[in-house]
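Below you'll find the structures, each written out as structure tokens.
None of the figures in this text is laboratory data; all of them are computed from the coordinates on show. This is a predicted model, so every value here is computed, not measured. Cβ atoms are built from the backbone, for glycine too; each structure is taken alone.
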Structure P
Amino acid sequence: MTQSPALNTQHSDLFPRAIPYPAELPTHRRDPLAGMPVSFPIHRAVKLRLRSPEKIRVSEWAAKYRMVSDGAHVGPWRHEYAPHTVKIMDTFGKPHVREVWFCGVEQSGKTNTMVNCLGWCVDCDPGNIFYLMPTEDTASKITGGKLRPTLQQSPRLSRYLTGRQDDISLAKMSLRHGMTIYPAWANSPSSMATFTAKHCFGDEVDKYPEMSGKETDPITLIKKRNRTYKGRYKRFFSSSPGTGRFVYDGMRKCGQVWEFRVCCPECSALIRMDGEHLVLPEGTTPENIEQADLGYACNECGTIWNDQHRDQAIRAGRWVCVQGAEIPRPSKVGFHHRAWECLDIPLAEIAVAWLKAQSGPLADKVGWANGYEAINYEAEHQDRKEDHILRLVDPAMPRGVVPRDPCCLAVLVDTQRVGFYYQVVAYGWGRDLESWRVDHGFVEHFDHLKDIAAKTWLDADGKEYRASAGFIDSGGGTNPAQPKHSRTAEVYEFCRMHPFFRPIKGRRDMAQPWNTTRLDYYPSRSGKKIPIPGGLTLYTINVTMAKNELAAKLQIEPTDPGAFHLHAEVGSDYAQQMCAEYQDERGYWQCQRNKPNHHWDISVYGMAAAEILRIRDRRPVKAEPDPQPQHQPDKSFVTGWRR
């Protein structure tokens, strides 16, 4: 009696114990079995490995087998709650599609669509899976809150569970038929390392960091897990636009792009809804819109819809190919889904966001673009015009003349590789923070800055003034990865020798308007510590806050309190520099390419200097009246009375 080498394996949960059998049955045993069927039991794990996957569309699989474990619609998956997801799922399951990008607003079914596709992969296209989230915490939440309950509650998927607690942890989920699901997080390259994967899912990709550790971006890093599955891998990336890093651009770069259109219940036209066709009663504001008789006029026939008509239009809508319609078998397909076509977002909420975006602050504009139109916010690169700056020029204020009775004067300097741009600013009294540019220009050497600091300035009445403080750019930019200059050590030495000047440095992100840092050593590329005799104080300012305040100052008319005044010789070059920067979708100020912004930077230093010098809290000293002589009694009268 011998054993077959193929079945002489160690016992495990996946393989039953091998049963010895004769190499050749005796003749008297073989003849009676000739032509008769013989059955024997096969272990369940072997059956799962030998089973041919069911040929079924992803949407059909979801409707048949998916169990939703959380949210408003717990229970079997039903397409009517998210009809737009059907085509996305079926596109993912097509054999020629390698990559799907789903760019949609919050609560538009992105994660559930991905979980449906993941469940289909487990059942119909097995292979290791990476599920990538922004952070370890979100990866743990999606694993414990969606993936694990989906596997456990679906009768179709639960049969792949081994029953061992260790095989379905937050770190990984090992299934009975040999595949493993690996949760990963975008800020850790190690969580995406070592293992290969046939399928990769990236959820909330616009919340990923730009770099995964010190390596490349997380999208590129996760794609490397598919290298060994040439022509067989699948990827699914989804998110609402946020930072503008990945999802919207990734969707637009696909070979084929689809957008959802609603179908008018009256004329059956496919409509792309927009804010211009909202029907709002006169005087409607974001605050009273709940009481307004809100509607939407069909773009084609003008029929007025209410929320019920809009729901009908969404359910009857369909996807329209807006890019790559001529490609018969695209490998990368993108889908764009906005709040207008989402059943869970009421029309009133959309109208409120649209009204705020028309005249509201930057946050409302970004919120409308990202959260409702599902696009990247594109900032207006020229919020200010040159003539808007030049209106602040006072022809009656000659260059170099100080306004009457200022609070104080300050010298502000922007350091260049060669030379310095400077301004002399006079501040007014009180909380309005009115200011005047007394002088501005460019000098080449530190000695010239000393001369400016020592200069005497006159007002129209000939009264003399001296600057009380100076602030000089320390020689570096606000972005540590892109330093502008390398004169920091020179600036520090100059400020140490001339305490009138204080080194100033800008940062984009700070909790307070400014703070101070004690410097004991000069900066050194060699790493050698060179002490600063006596030390030095560095003033770090919140440039985002200062630039926001400066932009608001420039809107004040020159005749109003708190205005920003320019002397008579300010020209177009100064005005151009004051218009060089704009605010991006993150609220950061960016300089237009090849546009100088020196005087804009100096004006920002001026706003910060006013805070450091506490200009708003200063009050003019009132001149005390001349002491009155004490009343003396009339001695002659007294004497006479006594007489």
Structure Q
Amino acid sequence: MSIPLIFVLVIIAATVLLGIFATKKSKTASDFFVAGRSVSVWMNASAISGEYLSAASFMGIAGLVMKSGYDALWYPVGYAAGYLFLLLFIAGPLRRFGAYTIPDFAQGRFDSLGFRKIAVVFVLFIGFFYTMPQMKAAGLTMGTILNWPYWVGIAVVGTVITFNVAIGGMKGITVVQAFQYWAKVFAICVPLFVLMAVFGGYNGHLGETAEKVKSTPRLQPDVAVNVNGKEKAPLNTISLTASEATIISFAPDKEYRIAKISPARKPEPGEDKIKASAFITAVRVGSQTNEIQDALAGGKAFDVAKGAYFICNPQTVMKDGKPVMSNGKPLKTGVKIEFEKGGPVTFRPGDIRLQQAVAPNAPSNGKWLNPYGPMASKWGYPVLYTYSLIIALVCGTAGLPHILVRFYTNPDGRSAKKTTLWVMVMLGAFYIFTPMWGTLGRSLMPQLYVTGAFDSAVIKLPTLLENKLLGQILSGVTSAGAFAAFMSTFSGLLVSMSGAFAHDIYGKILKPKATPEQRLVAFKLAAIGVGVVSMILGLLVETFDIATMVGWAFAIGAASYFPLLLLGSWWKGLTKYGAAAGMLLGGLLSFTAIVCNMLLDKKVLTWELPNMVRALMEQPAIWGVPLALTTMVVVSKATAKSIPANITLKMIRLHAPEEMGVSKNYIEG
């Protein structure tokens, strides 16, 4: 049995045992849905932090920093800053309202059962979107430490977490999530300190990168790296450097097929077309020489002869037969190769004076350090992309149902605010370490740029230690931390979505007269159903970045629940029609844009769209949030006659201190 597996089994056992222990105290519906409203500030802050620090925080941020550079720092900044919005505007009023779920707030605020139905839909949209990256992390972690197929890791982990939630509800997972926060802090920092002691500190690696802004990470010589096939699109392409030739050696016992060869740099309008055959010189292909040259000339897919190697030469960009100049020099582009069938290949430099080839797909140090780096500049509109991401992360934090529902577990509004303050401190402490992992990954494991497995850097980096036993132990610690990350978040998501099914759909819509016992049975059945659906969805997102997917869930929450909670808590003029129109328009359009963007990335859709449209589809918050807010205000003004007659009393209940005695839990009538 491998050492990392032992650590994973320990964290799973601790999670299950703590859940069973806490389950003994879960007797009533209140225990299952809101932990009896008796969770202390410190315990709830630890539990919220444990639930919030998902796979995106533990694995995804490090991977995104390694992939795209310091552009990705907006993720931890936005994740933490969102709690300031919660502290100032939402945490106190939400707790004073005293519901079980956010749809409870939606119905109670507007006296509308119909609006509850709309609110439930977005609980499920956001929840299922958020479960996908957690499932990817499960499959990736188990595949990394045990070489399990991706789907097996998802099935095993998903089953364990679903079982834990089904038996314990909110009270059962509160203790578990609080424990998991501290487990994650230990797992993210202790192995990092050891790695920096051996390989050099964070400042040293960052300083070396800053000194060589024109350089790019290089691979270790003669190390085979696996190139993905079309089943992992879009991670089946490699883009080679424009600064020097690169030799690709194909294994003699494997079959390869190349789907497309094109310039790595997207041509500008008016530039001369570069033929694919100009980039590639195929060697040791025997009778396939003419076949390959014909395929290159015609832009067709072709098989690669076993044992062949390609000499890939950069080409000068031409316009009207003349070189395009950049900084006084002819502009060059490398080649992009899209594999239909991949396998292990070795990259070598074309210059015999060099020992190491430039890592394919890796941005230069200058681009990696640039505030508007590869991530924000992906579609050519870096400022728009960046601000849209910031809006999604900050506003989305205040629009995540599985996080918001935890404030109902505090005894009162004042303790909810104190909880939020401590969460900000706990998150800030954790996020200090994640960019350091990404920086070390770029310096020490550049081969991850070829495979696109950036999210595994936290687990793989410890294995570089010469002391293999210590490396396995530290890899086990980070693997256990990764498990704690996606287990705690997935647990919270299951509680939120199962509560939506059992309390909102079954208990309030389908069978309003259901007894508490019947609702508990519905909760447990819903947890099983939601768990199964989440595992199926996880199988579809193997090629997407974990942090990016979580950012999309935030964008949907920012365009739907955030406007509802902000205006619903602070503006008595908001009507049910305005709230419904804003949520549906902003939320559904954002959801549709993101799904279409994912299908375009996977090449399921083949639309030719302008770059600005793609940027707005990938990061829709910059238009989704203003659209939802504006729609709510305009429609509410037009339907002002539908404002509830007791709105003043409701606003007092939302904001008056508990000592005044006017606050009353909505769920209690």
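Just a few scattered comments:
- Comparison of P, Q by FRET efficiency 1/(1 + (r/R0)^6) of positions 275 and 443 (r between Cβ atoms, R0 = 35 Å, to 0.05) - largest value held by: Q
- Each of the structures P, Q was assessed by mean count of other Cβ atoms within 10 Å over residues 323-330; the largest value belongs to P.
- Label whose coordinates, when helix-only ellipticity at 222 nm (-39500 (n - 2.57) for each DSSP H run of 4 or more, over all residues; to 500) is calculated, return -7000 (choices P, Q): P
- Among P, Q, structure where relative contact order in percent (Cα under 8 Å, 6 or more apart) as derived comes to 10: P
- Looking across P, Q, the calculation of Cα extents along the principal axes in Å that yields 84, 59, 43 traces back to Q.
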